[in-house]
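Any read-out appearing in this document is the output of simple, stated calculations on the displayed coordinates, not a laboratory observation. Bear in mind that the values here come from a model prediction, so they are computed numbers and not experimental data. Cβ atoms are built from the backbone, for glycine too; each structure is taken alone.
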Structure 1
Amino acid sequence: MSGAGRITRVDPAAGIPGGEVAVDCDGFDTSSIATCACLFDGERGHLVGGSAHRMLALVPENNFGGDVEVRLESDGERSEPATLIIGTKLAEEMHPVANPAFDPDDGALYVTRSGSRGQQLPVTLFRIDPAGEVQEYSGDITNPTGIAFDSSGQMFVSSRMDGNVYRITPFKEAVPFAQNLGVATGLAFDSRGRLYVGDRTGTIYQVNDIGEEQAWAQLEPSVSAYHLAYGLDDALYVTGPTVSSYESVMRIDASGTPEVFYRGLGRPQGLAFDLEGNLYVAASLRGRRGIVRITPNGSEAELFVAGMNVVGLAFSAAGEMVVATTDAVYSLPLDIQGTLLS
């Protein structure tokens, strides 16, 4: 075996630029660390730690995407390649603070440019069509936060500035649908068409089909936002970052009673389900940041996609995972079918 050793695993198997991946290996010679490197399609990733059995490297900022060859290098010798799936950048200079959302009718992706509180921006909602073209869509909503589609394909957007949820008409008009919802952030529809709105001061509202709201559940206030997803078990799942580094995903049953579903995440934000009941959360797990996958019973969690500054995700009908950071949006071909309710 050469000094570059043998790669046994890349963990996680997917990432976006800036994400930290662990390359497990056998026999990697680190006696001269200055000659060691981790290469992504031949480009060096910044090394953040390592040993003869594991190297930690950051995915370099580049325009590559899809399957990428990962190799270890020591004193000019290179290992046989392993594969990492890297997200393709769809758009940049965005400022989402929650999940993007796919239009179930035409497959277009909608992303917010939320801005700082009270900031008036000329365009705050963007549409990315299935061909990847980014289009300016609307500037009518200040500080848009959550996006959700109902079962008929109607789009709703929350504003954390005025506490309203808006219905977006086919003519791109933002019409107030529900009002006085505190610092309105996350949105989700249940299987009966009722809308849930997360007020980051601690209230989860339930809204009927004519926009009438009622306080439905009470949780601890969040320093940033409440993020919501409705599960296949007819329960609402909620994250709301606080100042703690050991936070929970909460499960709220049909009666509005909350309980801890999973505890142990750092700054959990956007979340979504796949059709097998796995929950994906933008968070950190044991100090590693990205998209965390939690099993349906909440017993196990693993880092599934490596990434920094991740705030949300969404699944397309074609099985791609879209990952949103505080600045950009990436697409990863992971062949995962998401639920319509998340």
Structure 2
Amino acid sequence: METLGEALGQSDAFIAFQEQLSLVAAVDRPVLLVGERGSGKELAAARLHYLSKRWEAPIVALNCATLASTLLESELFGHEAGAFTGARSRRQGRFETADSGTLFLDEVGLIPIEVQEKILRVVEYRAFERVGSSTPISVDVRIIGATNADLRQLAKEGKFKNDLLDRLSFEVLFVPPLRERKGDIMLLARHFAGRMAVELGQQSLPDFSDEAISLLEAYRWPGNIRELKNVVERALYKSRGKLIRTIEFDPFRSPYATISRNSHEDADIPAVAEPPATSHPETAKMSLPDTIRRIEQEALQKALQAAQFHQGNAAQLLGLSYNQFRVLYRKHKNALRKSA
């Protein structure tokens, strides 16, 4: 099964989640892991398995989003020779392979209803039939499901069986996204950078500039750990073994697009600017609109400086789309120029 390496962390959110995993691992019941893409659901499933009484038996994984309904059924339950075109011999499914161990079903929310019904039967009766057979096969498997979907909403829409949801959700654990693990971002970044340095044959461990650290820690990380790994490895190889100074969050950003710093869209950005003073004697006398305006201006200026006046990166730091950023920037453009 795919993993992102060791489970590393020291933040409160990470430690609390690991404690939850340890607690439920000893209880031989199905578990649902809910988390955003790239947040480490595979690692969590592996930890659940190896902390359980089933740790000596196999953990078998299947990504349910990658297969059509008929193929998914065959992958889960196996098939007999001649069950369908191309089935030349008997084949065991994932349930049989995982007997006495753990079956990890990733993207469980995408399983077709007809396959859900057969999984429900396995959960309830611990038995199933291979495709093309009527002979029941008994198995003892613990199911761990993972999803980033709202399964209760899918159940309301008739896309997920309520009975199966009840059986799989003995416990539901929410994997913390990387943005809630602030203390772990640089720990993970240095870990990924070190591994990449070894891969590239570099003799010394890489380090990050203060500006790069500020960018990494301020970013929202919608792709979580997987995105962090890509960003750090890309930055390391481009640094050519030197101090990592440049962070590129979006590899698809064209240097020729209008959002480029050198384009006409960014021509009105001051080349050098200091943030407006954050403390003013008259602040207490300001109206609410004036206070909001000042806060917006200071946030814009600080984000622009941290992003080296690249508007696309500054928008990401503020958690805004590029268009939202441009609207806000145009609103305060004159004030920002005066402060330069």
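Laid out as a table, the results:
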{"quantity": "Answer label among 1, 2 for the case where Kirkwood radius over Cα pairs in Å, for residues 151-238 alone, calculated from the coordinates, equals 15.6", "calculated": "2"}
{"quantity": "Origin of the value 4.4, where distance in nm of label points 7 Å out along Cα→Cβ at positions 23 and 87 was derived from one of 1, 2", "calculated": "2"}
{"quantity": "Structure from which 35, 17, 11 was derived, semi-axes √(5λ) of the Cα gyration tensor in Å, for residues 231-302 alone, options 1, 2", "calculated": "2"}
{"quantity": "Per Cα Rg over 2.2 N^0.38 Å, the highest-valued of structures 1, 2", "calculated": "2"}
{"quantity": "Which entry (1, 2) yields the derived value -13000 for helix-only ellipticity at 222 nm (-39500 (n - 2.57) for each DSSP H run of 4 or more, over all residues; to 500)", "calculated": "2"}
{"quantity": "Structure from which 3.7 was derived, distance in nm of label points 7 Å out along Cα→Cβ at positions 143 and 183, options 1, 2", "calculated": "2"}
{"quantity": "For relative contact order in percent (Cα under 8 Å, 6 or more apart) computed as 13, the structure of 1, 2 it came from", "calculated": "1"}
